[in-house]
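Below are structures written as structure tokens.
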Structure P
Amino acid sequence: MKAVLLCAGQGTRLRPLTYCRPKHLVPVAGRAVLDRVLSSLADAGVDEAIFVVSPGETALQEFVADGARWGMEAGYCVQSEPQGLAHALACARGHLADGERFLMYLGDDLLGDGVTEFAQDFAASDAAASLVVKPVEDPRAFGVVVVEDGVVTRLVEKPQDPPSDLAIVGVYGFGPEIWEAIDAIEPSARGELEITDAIDYLVAANSRVECHVTEGFWADAGSPMALLAANRHFLGAAEHRVDGEVDDASLVAEDVTVAAGAKVVQSRISGPCFIGADCVVEDSTIGPNVSLDDGCILRGVELEESIIDGGTRVEDVAALLTGCIIGRNVTVRGLASADGAPMSLLLADESMVGPSNGE
């Protein structure tokens, strides 16, 4: 089965980090979001992925390359301007054969249970469309479905008075009927071709639209809060081991990974936590729910609930750092809050933060 991955979003909620690279390449518990997505699709039997990207995008294509790392082929097409999810899907139409059934995946969505069961159910059905849905406490921020006897009978986008608690997750299965639906719909009030309108067209035409209810973890990893929630989940679900060096003056919890080449010196590491290859953690208190990508250096730092990308240095910070997402090759040094209150940082790659030293 093929999968179309929609990856043309601008990642505005994660700026300034996403000025440097796509949100899909931000690490979560030591692995890029897109790496986790593609591994999930490969486990589900997907052997070809078609990426819809924005004009001029190169970082994602360099990361995925030909897809061989995940045992699949990769193709690319460009959405010239953001005109909605249905428009983005239509951009990939030339990569799919007439009559072909396929998956569509929003490239920044993470599901703790994967998509294998959903993909198998869809492949075995004759439904024109199928959706992954999840019960949520407040459905008003999502597309919501009404289901009767396992069949979707109604879709409502971000309702003020939700008719159910089943929110649409960003994973879909489509038959060739979806193309007629996309051709038939008009732009919404915000000027976009909405995938929910296309699915609603199928429902109105009495085409069978099914859903798969997941109770597992789900995050749209396009915001800081969602990324940190995903980091917590995948850190907690990981198998941990210590391959690096931990000195006798340090205390490292059992649910902590210390990768080969990493050094922990006079520090306390609470789990779950991931310390990547060749990191140095010295005179620091780290965790819980912290992931450090390869080559990070932390000295004199208290850090929790954060994602730090590779090659970053954080030193001599006189306040608790919490809820941070920090890019690659960043330097943070000598910070202090006026009243000793915790600090949260969202920093782009190559940033430098701290008192000027005249350099």
Structure Q
Amino acid sequence: MMMRVDMRSGTVTLPTPPMREAMHAAALGDDVMGDDPSVNALQEKIADMLGFEGALFMPTGTQSNFCALMSHCARGDEYLVGQMAHCYRSEAGGGAVLGSIQPQPIAHQPDGTLALADIESCIKPDDIHYARTRLLALENTLGGKVMPHEYIEAATSLARSKGLATHLDGARLFNAAVVQALRHGTSPRAEARKMAQCFDSVSVCFSKSLGAPIGSALCGSRDFLRRALRVRKMAGGGMRQSGMLAAAAEYALDHHIDRLAEDHALMQVFAKGIEGLPGIRFEWPQSNIVFIELEGKLRERSAEFMAYLRQHGVLVNGTYRLRFVTHLNLDRKGVEYAAGVIRQFAAQA
């Protein structure tokens, strides 16, 4: 029997029944006026969890990263960022278009990091010919790859030594924290806080792996957040009675962090199901994301392959390089089915 297995993104998740109950019961106020109690509670919770003076609830991760760029940098400034980073590649160039902030993209190393020597070489001298380098922006996880904590410490220390601010796009911060906690025998919350404390600001997404319907939080100092609040208003991010959305995010923080290990385990099941297939190449997944490169006959028949997946209810993103994501609304039966559909097509190619 055909199933529907949506592996496009963690954003496709739906609120669980208990999360819906929390949303329904949320106390409400006007967040633009600062008196939505559910929003205030969420902001206090995530700021305390990650060790910051405060946080701002945002509609999207894109807006959260944009507000961070605008709050760290002025017109004519520059930020250093990875070529594949979301805030450079997948946010419509907002920093440049709306903020007149120049991105300086840097090639990633195979593990997803930016070489320290590359970071240092891209910092511009104090010269009227150059944009002023003001910020280093990193992302963790990046395409499912977890940045080693030792690297994060080294990169942010380098940035500080050169007078740069630092921002973390932590859309999947808690996925990285769960992986690190398993490696070190610690707790995901402790690992998330340790990671976040290396940065001046951190953006956390609630609508991906954590399964809330909408929202991100931007964490930082009080002075930083005063600037970010103005940018959020300018960008149309004041949501008024947004406590129902904040309640869903707070529920996710309370109940959906530890369970991310289940998503990672499902991805291992999926990877084992397609391992060794001709025309399928991928790096072994570290968390809940894997990218598959199509080669040979499969690449030549990529359009047929994608149509075959859709016809059999398997939804993914990509053309020759396909992204598969495990999340809250998938189970072992679903990912095994998806792997089986891929094996069926590969056997015919």
Given a value of 2.7 for distance in nm of label points 7 Å out along Cα→Cβ at positions 14 and 318, calculated from one of P, Q, which structure does it belong to?
Q
A value of -13500 was computed for helix-only ellipticity at 222 nm (-39500 (n - 2.57) for each DSSP H run of 4 or more, over all residues; to 500); which of P, Q is the source structure?
Q
Answer label among P, Q for the case where P(r) over Cα pairs in 10 Å bins from 0, in percent, calculated from the coordinates, equals 5, 23, 30, 22, 14, 6, 1, 0:
P
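Comparing P, Q, where is Kirkwood radius over Cα pairs in Å, for residues 38-213 alone highest? Don't skip to the end; give the middle numbers.
Details: P: 16.8; Q: 16.4.
With respect to Kirkwood radius over Cα pairs in Å, for residues 38-213 alone, the highest-scoring structure among P, Q is P.
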Ranked on mean count of other Cβ atoms within 10 Å over residues 174-181, which label among P, Q comes first with the largest value?
Q
Top of P, Q by mean count of other Cβ atoms within 10 Å over residues 118-125, largest first
P
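Taking relative contact order in percent (Cα under 8 Å, 6 or more apart) as the quantity of interest, name the structure among P, Q where it is greatest. Could you put the intermediate results ahead of the total?
Numbers: P: 13; Q: 27.
Of structures P, Q, the maximum of relative contact order in percent (Cα under 8 Å, 6 or more apart) occurs in Q.
With distance in nm of label points 7 Å out along Cα→Cβ at positions 6 and 198 derived from the coordinates and found to be 0.8, which of P, Q does the value describe?
Details: P: 0.8; Q: 3.4.
The read-out was computed on structure P.
Every number in this text was worked out from the coordinates using simple rules, so none of it is lab data. None of the values given here were measured: they were computed from a predicted structure. Cβ atoms are built from the backbone, for glycine too; each structure is taken alone.
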